[in-house]
Structure P
Amino acid sequence: MLHERPQVLVIAGLDPSGGAGIQADIQAITAMGCHPLPVISCLTVQDTVNVLGSEAVDAQLIRRQLQALKADCPIHAIKTGALGNAAVVQVLAEFLAQMPGVPLVLDPVIKAAGGGELADESLWCTMRDHLFPLADLLTPNGPELCQLGDSDNTEGAVARLMQTGCGAILATGGHGKEALISNRLYQPGQPVQTWQLPRVGGEYHGSGCTLAAAISAGMAKGQSLPAAIEAAQTFVAGSIEHALQVGRGQPVPDRVAR
């Protein structure tokens, strides 16, 4: 007997270390009970320490992949990561205009934790202008929030990003140093919701990808945004508890730990 699962379209970069990017998304979405539909946006030269280079996939090839999937497969949610260049962003924005009502979780990846760049100004300006208004949720970490919101003040940065028209912002706290990680959900006209988790060790390669992908799986299953965030955080905490030492850099969350 054939079975069906909710399906999440993922557009993200390939990390050859397997720690972040589209492999993290595939593992997290699968572990959360959904089926991933992966489209690679860029190829990176990357290890667990840093990103050393990145090259975007041809935007027209991505257009063809997206249209083929749309014609064949039900899509219950969409999640994005590193997008390669502004041309890919434009193609994705055009595709999303054909997908009204499908939840979009946008992880605005700008640079790796090691400092390597994954987006130039043209890319993130195009993303802000054309993708943010379509997003149900943005999941920036602290540095991304400040850069995209053009403010060192969290509330000011959030207010600026809300002006783009995005549905909600989850400001993640994994890049901080406090004993507790605070993730804060901002939604227009609603009180800020805060989740706090114990910080275990330092930073983990791909933890932000894992969180955003797990949230997208929850939304594909029809969960409310707070419920999807709650389940995703529990999943990420478990994957960090069983983290793997893959290379010389950051440990990698074990997204298939049982």
Structure Q
Amino acid sequence: MSHFIADPEDKLLVRHILDIAKRSEQSYRTLYSTFLDDRQLSVCEAALKSAWGGVFCTLGGYPYAERRIIAFSDEDAALSGVPFSAVVFNYPEGAGLSHRDFLGSLMSLGIKRELLGDILVGKSRAAVFVIDTALPLVKEITKVGSCGVKVTEDFSEKDIPPQEYDEIHSTVASLRLDAVISSGFRLSREKAAELIRTKGVMHNRVETFSPSDKASEGDRFSARGFGKIELSEVGGQSRKDRIFITIRKFR
């Protein structure tokens, strides 16, 4: 089923995901993957739609989570048995702890990256989404870097950092993907098209290599080395029939 995938690691991942899907279908139970990043999700979602066709959704613990699990069920049913939890590390404000500090401490315990979702670092608290099988190890952590921490499970919406972004106001001849990418990543139209054709761009977490794809208001895009953008607003037309757009470039 994964013959169209060139990368050997991606082939193994897709076979594993399709196997979970098949077992879920045969057992009439909701089953889950471990955490996947955007690119892995794109590969797996494409394979599932092509070779399986059943119902699935993705969950990351909060809106716009970058690392997510695949649940082989609709979202309402999947949420009732979600196999991961949010763990909160509390520490003194000004400790200067970073994403790298937390990831390093967690992986030094032998916890694989696939068992960890997003790591949200704040001034005095950091929330980490952890597959439940790894929770006992995570709860034993008392120090991150050289800083003492206290582990709690009182995650709330306040622990989700606001998405900071810069607004880009531009005009485009059309809502083709290469035109939007050109404005959002400050590239020439030709370089934007080349980027899409050669390296691919994530369009709403689906990888595409087609510069002529159409973008719509609310769509999100990312490219390795360039970051993430959102086409937040599509306005009217200028006197020269160009379309006014507003893009959010996430920091």
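Only the coordinates and a few stated rules stand behind these numbers; no lab work does. Since we're looking at a predicted model, the values are computed, not measured. Cβ atoms are built from the backbone, for glycine too; each structure is taken alone.
Structure values in brief
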quantity: Among P, Q, which structure scores highest (criterion: distance in nm of label points 7 Å out along Cα→Cβ at positions 64 and 224); calculated: P
quantity: Top of P, Q by mean count of other Cβ atoms within 10 Å over residues 152-159, largest first; calculated: P
quantity: Test item: distance in nm of label points 7 Å out along Cα→Cβ at positions 48 and 96 calculated as 3.3, pick one of P, Q; calculated: P
quantity: If mean projected area of the Cα convex hull in nm² is computed and equals 13.1, the structure in P, Q; calculated: P
quantity: Rg and Dmax of the Cα atoms in Å, for residues 8-143 alone derived as 13.8, 39 - corresponding label from P, Q; calculated: P
quantity: With helix-only ellipticity at 222 nm (-39500 (n - 2.57) for each DSSP H run of 4 or more, over all residues; to 500) derived as -11000, matching label from P, Q; calculated: P
quantity: Computed 0.20 for FRET efficiency 1/(1 + (r/R0)^6) of positions 104 and 184 (r between Cβ atoms, R0 = 25 Å, to 0.05) - originating structure among P, Q; calculated: Q
quantity: Relative contact order in percent (Cα under 8 Å, 6 or more apart) - highest-scoring structure of P, Q; calculated: P
